[in-house]
Structure P
Amino acid sequence: MTVRTLQLRTTGPTETRAVAAAVAVLVQPGDAVALSGELGAGKTCFVQGAAWELGVTGRVTSPTFTLVRTYEARVPIVHCDVYRLNNLQDVLDLGDEVLAPDAVTFVEWGDAITALLPEDRLDVELLLADPDALDGDRLVRLTASGTWQPRLAALTDACAAWRDGDV
């Protein structure tokens, strides 16, 4: 499986949401977007930008304690957080809406359940550019696998303003 990574740099929540909006333009029903990164790096912020681009008008909040939130949008959104789950069976027990073929699923801490995620996905890693600056820039690494490969060129164009090289 060919994998390519696009590295971006955002200077705050507004730009992180704008990158997510660029991603959202390209999502299709059945897509999985796996988010990873340090606590407070912007995973929920990213989902907010994508959800708002897809037409969600209400609040988009972290599902840390509820585990799964769903939103009606142009493409239905399933937003889950697997941080507090202890094993893979707990993830399987989240319900049929997670990774449903008619929705896009955003999985916070997706790197913890890679074995359960489809090979065709977009991995989004959010990192503090300077670990000592919690309010500083973020590096956003978009790694396209499988069916995301053909969309990466359009995504690269849409995110040109935040381009920080490829890894």
Structure Q
Amino acid sequence: MEEEKLPSELETIKELQETIARLEKEKEEYLSGWKRAKSDFINYQKEMEEKIKNIINFANSNLILDLTTVLDSLDLAINSLTEEDKKRNLGKGYILIQNQILDILKKYGLEIIEPKNETFNPEFHEAISTKKCEKENCDKSDDNLIIEVYSKGYFLNGKLIRPAKVKVIIH
């Protein structure tokens, strides 16, 4: 019977070192993949948190936008009061209701755009009427000046949900 030849100690050590090196490389690949997956998951969580926050902030936007028409009606009612009506406090109820609605909507992030005497900005205002400058020495400084606000505009949590409808001076 022939004797089976065993590898030498040096060959065994070399094989073990190669195995250790291969396993170290595999370990680094797995660790690197795990770190990437963990990082991707953390980024995904942050993205989802941001989306949920936006959903919460704007979930009521249609309702709030619909309520702005009620505020417009209250503005019209208040502005149509005569001096006599004001003296007899006939519009006091309108004002109280308007303030209550505004207070509630402001809790949900509503901000009013009331740009009278400001410069027209198409990002926040909608010019539905214009008026030629009637000054004797009309200069460019009056150009695009908002002289009347037909209906207020609104931001909801920093996002424009309705531009202000305005009248603007043109040169």
Structure R
Amino acid sequence: MERYTLGILVNNHPGVLSRVVGLFSRRGYNIDSLSVGETENPDISRITCVVTGDRQIVEQIEKQVAKLVDVINVMELSIQGSIQCELVLVKVCTTPTTRAAVVELSEIFKAKIVDVTESTLSLQLTGNLDKIASFLHLARPYGIAELVRTGITAMQRGSQAIVNGKDAD
């Protein structure tokens, strides 16, 4: 089983996200990550969806989603051919003796300290899945009091852009 990232352009209308997610649910597919937002055109939104499965399942998902009303385009975004980022807010437990180590860890990963209490540091971190996973692996021994993730958002690398379902140079 592999992870696949899908970029789905849709008309920015009420209920479109519900129909797309409902298709996944009805077919028994799990969504590992989901992010949605308006594009440079306020009439179009982009759904970035990460799913786990085999090639055949992902191709079936792409075809089924493409048939939905208000779906403009569905594209697979490969790890090598796209920029993929996630925003994570994490509250790490600290003591007077561990605080400096957690601050140093945040500096190494270019995490921003957004809140400080006597017993925690809240950090904002952006990056790809590997960077986020590495940071969380190293932060877990200190204790993670709370963790919130936005889900992956992605776009193709290079000068080409998907606009209204067509490649633009």
- For which of P, Q, R does distance in nm of label points 7 Å out along Cα→Cβ at positions 62 and 78, calculated from the coordinates, equal 2.2? P
- Origin of the value 26, where relative contact order in percent (Cα under 8 Å, 6 or more apart) was derived from one of P, Q, R: R
- Item | Entry that produces 4.9 once distance in nm of label points 7 Å out along Cα→Cβ at positions 14 and 118 is calculated, selected from P, Q, R | R
- For Kirkwood radius over Cα pairs in Å, which of the structures P, Q, R scores highest? Q
- Item | Structure from which 0.7 was derived, distance in nm of label points 7 Å out along Cα→Cβ at positions 46 and 110, options P, Q, R | P
- Message: Given 3.7 as the derived value for distance in nm of label points 7 Å out along Cα→Cβ at positions 22 and 158, which of the supplied structures P, Q, R does it correspond to?
- Response: R
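FYI, it's all coordinate maths here, none of it is from the lab. This one's a predicted model, so the numbers in the text were calculated from it and none came from an experiment. Cβ atoms are built from the backbone, for glycine too; each structure is taken alone.
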